[in-house]
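> Next up: some structures, all given as structure tokens.
Derivation of every value follows stated rules applied to the coordinates shown; laboratory data play no part. If you're wondering where the values come from, they're calculated on a predicted model, not measured in any experiment. Cβ atoms are built from the backbone, for glycine too; each structure is taken alone.
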Structure I
Amino acid sequence: MSKIVITRKDVIWGYVAQACNIGANILVLPAIFKFLPSSTLGVWYVFVNLGMFSTLIGIVFQNSFSRNIAYAFGGATSLLEDGVDENAQVLPDANYPFIKSLLYAMQRFYVYVSLGMGVLLISAGSLYIYYLTRDFPDQSVVLYSWVLYVASTVFGFYCINFYSILQGRGYIKEHNQLMIINRTIYLLLAYIFLFSGYGILGVVAANCISGVVNFLTGRLMAYKDGLRHILKNVEISSVNMILVVWRNTYRQGIANLAMYISTKGSLFYASLFIPLATIAKYGLSLQVINVLTTIALLYFSSYLPYVAQSWITHNYTNIRRIYTKSLVLMLILYISGCTAVFLFGNWGLRLIGSGTTLLPAEPLLLLFVVYLLDSNQALAINLISSSNKVPYMPAAIVSAVAIFILMPVLIIVFDLGVSGAILAIGLVQLCYQNWKWVADVSKRLRLNYIQQIQLGVQCWLTKDRVRR
């Protein structure tokens with residue numbers, strides 16, 4: 001069997017990559033603030049927000065494809081629309097015809113979706129940008145910048161297939177190195193072009209050039225160790241693989257989109273009922289918590305390809321070890337991070353000259369608790385989806401609708417302000433999703449929640465290593 005091996009160095013590279021990604025977004029801000037007029041700065045944020053939707057879609061598909069690639073490298077001989085075929089034959093080595101079929105389906109999928117996304121952004125997006133900048137003296141420059149930004153967004157979306165291959169093969173270090181290269185080049189070029197007077201066109205050009213480098217470097221890394229040569233000498237086992245993959249992927253995509261809109265995306269909905277000054281504090285607090293949750297869940301994300309392969313090989317002992325260690329680390333990192341933010345967050349913001357503070361103590365603490373439960377739920381859902389199951393899609397849709405109904409009631413009728421927005425999310429999620437999927441994982445692992453924490457602590461204290 002072609003075993004996936006995840007080492008401590010891979011996990012460390014993951015934290016470095018996240019630090020680089022967050023750092024690049026922060027470090028580029030002084031130059032953007034200095035060289036872009038306020039009106040153009042607003043347009044840039046519109047660019048970024050429109051592009052973020054493609055990023056959200058890309059992450060969903062990346063996780064789905066990388067999981068299936070991990071199955072194939074684990075020797076899987078079949079792929080179901082739902083779950084793992086426990087009775088199917090597992091080959092002693094990687095199933096290269098199956099891998100070639102998956103890669104063929106994946107590449108076709110990314111080409112089709114990239115082209116569709118490009119047509120949508122160029123047509124509807126350009127009309128929106130044209131209307132938004134109708135009074136700009138340099139409207140033509142903004143429109144050229146938009147076209148270039150669409151090209152870089154579409155190109156970047158297609159490049160996600162290289163990340164999927166790297167993650168599916170267990171090349172976590174290379175996956176993170178690719179992210180570091182991309183963000184570093186973007187940061188350097190953005191500063192060079194902005195200081196050279198190219199304005200928004202320079203920022204977009206930096207984004208586009210870093211995408212080209214990302215493509216060239218990604219191709220080299222994804223097919224390293226002779227994979228391209230091996231695949232040349234095998235035949236595709238099935239050309240209809242894309243149908244099987246799509247039927248599972250679209251369910252996961254809808255579920256993730258519903259969960260995103262109902263939690264992190266609810267900020268835009270709340271802005272209809274809450275003053276913008278409060279929304280600014282809410283948005284800043286939410287951004288900080290998003291960073292904390294990303295870091296807290298990174299350990300399990302690094303091991304996700306190995307966990308997916310372990311379902312194929314029935315290695316349930318290692319799944320328990322990885323999950324319980326991830327749970328303990330998530331709780332420690334998230335709670336420690338929230339404590340530090342609560343005590344020193346506003347002091348740090350004043351230090352860097354921010355004109356906005358975090359939320360007041362009570363709603364901030366409420367936000368911490370709501371997203372602690374959400375992170376706990378996210379960890380459980382990640383484990384469930386690693387077994388090629390998406391049972392949470394209907395609940396995610398119902399929860400999103402319920403939050404959108406309850407939020408204005410709590411904000412307006414009960415006059416709870418921003419606390420009402422946070423409570424709407426927390427109460428709806430607590431009714432079902434916060435406990436349902438955690439309980440489902442407990443059933444799968446045959447360990448209750450306390451036992452999971454106890455096993456995780458034991459594994460960390462004994463320096464337990466995953467058996468391969």
Structure II
Amino acid sequence: MAVEELELAMKPTVVLYPMSGIGHLLPMVELAKLFLRHNFAVAVVLMQFPIKHPSLESFIASVSAAHRSISFHQLPPPDSDDSFTAGVSASLPSIPMMLDSVRRNNHELLRFLAAYRLENDVRAVVLDFLCTDALDVVADAELGIPAYFFFPTCASALGSLLYFPSLEFTDLGLGELADTPIHFPGLPPIPASDMLSREVINCALESYESSIKKIARRIPDGDAILINSFESLEAEAVKALQEGACLPGRRMPNVYCIGPLITEGSRGKDETKAKCLAWLDAQPRDSVVFLCFGSMGSFSVEQLKKMAVGLERSRQRFLWVVRVPKDPPTPTSELDLDVLLPEGFFERTKQRGMVAKSWAPQVEVLNHESVGCFVSHCGWNSTLEAISAGVAIVAWPLYAEQRMNKVFLVEQMKLAVVMDGYDKDMVEAEEVEAKVRWVMESEGGRELRRRAAAAKETAAEAWSARGSSQQAWLEVVKTLEMQI
């Protein structure tokens with residue numbers, strides 16, 4: 001064994017097991033960096049998954065180059081069963097597909113852990129909350145490794161998930177309840193329609209609900225739960241979790257809010273980054289509306305045109321990230337903005353708008369002093385980046401748990417306003433115009449932006465010397481350091 005390998009083997013080690021996908025891997029890597037600060041080594045184990053994510057390879061390479069104490073380990077294919085590739089054409093995986101992938105990888109995960117722990121001081125395995133079926137592997141008596149769950153989204157979403165099996169109406173099914181408000185401990189009422197996202201379900205509703213219940217019932221079997229949020233952002237939700245109100249009749253494991261865990265900077269092309277930031281440098285303070293919808297957020301051509309019309313009519317400055325639409329007018333993968341957007345749009349808006357193809361340095365953009373509003377899909381990584389930058393949000397949820405995040409942001413945290421029509425086939429140009437103008441020009445919008453600025457301060461305080469996230473994290477570290 002080389003000297004460098006020996007040094008790593010002697011360190012206490014934590015194994016991280018994320019669900020496939022950049023949205024799950026990003027916060028896991030930020031968690032890994034926290035462990036590095038306390039002299040832990042980290043092994044990130046990557047499962048085989050039917051849907052491939054092209055951006056993962058470059059991201060993993062960049063992390064490996066920057067942090068030698070973070071190692072990545074790809075599990076071999078679980079079997080040769082052709083059914084494992086079922087659904088590979090889907091742009092968004094279903095929850096049942098994810099759980100099936102975890103189960104299929106369990107044998108190889110067991111082989112990896114059994115061999116890895118012989119040469120490394122493994123203190124715990126941290127599982128993505130969607131990897132509950134891997135708990136059977138980690139809890140194997142011969143391994144004897146503590147299992148923590150990592151919840152990469154908000155505490156409020158965790159509370160609703162854990163309480164879901166206890167709801168009396170669930171025999172009816174969410175699909176039959178329409179906008180009926182559902183009540184959870186420590187949370188605002190959530191319309192049943194906002195608990196579903198047709199884009200991500202991609203399966204029978206009954207199978208979806210069954211999968212959610214199974215996840216909810218297994219998470220409490222872990223030794224602890226780490227949440228990518230901070231207590232002051234979701235005080236009532238965190239209290240409900242810690243007091244066990246979300247888990248009637250069962251033991252609640254220790255809950256640690258250790259967020260916000262966000263990247264320090266955006267990955268991507270330096271040329272694009274330079275152009276975006278140079279353009280922002282030329283804009284007045286708090287004057288720019290930033291529109292960006294995540295790595296999987298795409299719209300129809302018609303919707304893009306309506307967004308363009310709304311932005312133009314609003315007369316606001318904007319930086320807009322446009323991705324390949326769901327229904328491209330030509331089969332080519334090249335993004336032709338002149339074809340997608342209304343004729344003359346660029347000429348008419350060139351003095352106050354910039355459109356970026358597919359990507360922009362989101363973290364740097366949100367932290368730029370010229371940005372005053374963020375039109376977002378409400379993915380939790382993006383949401384935390386906006387909160388940490390003090391930027392008000394216009395909520396336009398698209399998939400996964402984003403509709404619930406919208407409810408929490410608007411009704412509980414008071415840091416966002418809804419883009420009406422998000423739940424319909426089309427958001428009209430008039431709504432885009434009205435909503436961005438309201439945030440940027442009205443007294444209500446100014447109050448929203450004041451609350452967003454205050455939230456930035458509380459996010460920073462969470463990781464101060466005596467902050468809640470810092471103290472929670474030190475408890476986690478102390479527990480693992482004492483683990484034999």
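> Taking relative contact order in percent (Cα under 8 Å, 6 or more apart) as the criterion, which structure among I, II has the greatest value?
Once relative contact order in percent (Cα under 8 Å, 6 or more apart) is tallied for I, II, the winner is I.
> Hey, distance in nm of label points 7 Å out along Cα→Cβ at positions 387 and 419 derived from one of I, II reads 4.1; which structure?
Only structure I yields this read-out.
> Tell me which structure, out of I, II, gives -12500 once helix-only ellipticity at 222 nm (-39500 (n - 2.57) for each DSSP H run of 4 or more, over all residues; to 500) is calculated.
Computing helix-only ellipticity at 222 nm (-39500 (n - 2.57) for each DSSP H run of 4 or more, over all residues; to 500) on every structure in I, II gives -12500 only for II.
> If you don't mind, there's one more thing I want to ask. With distance in nm of label points 7 Å out along Cα→Cβ at positions 11 and 323 coming out at 1.8, pick the structure among I, II it was computed from.
Traced to structure I.
> Looking at structures I, II, which one was semi-axes √(5λ) of the Cα gyration tensor in Å, for residues 43-242 alone calculated from, given that it came out as 31, 22, 17?
Label of the source structure: II.
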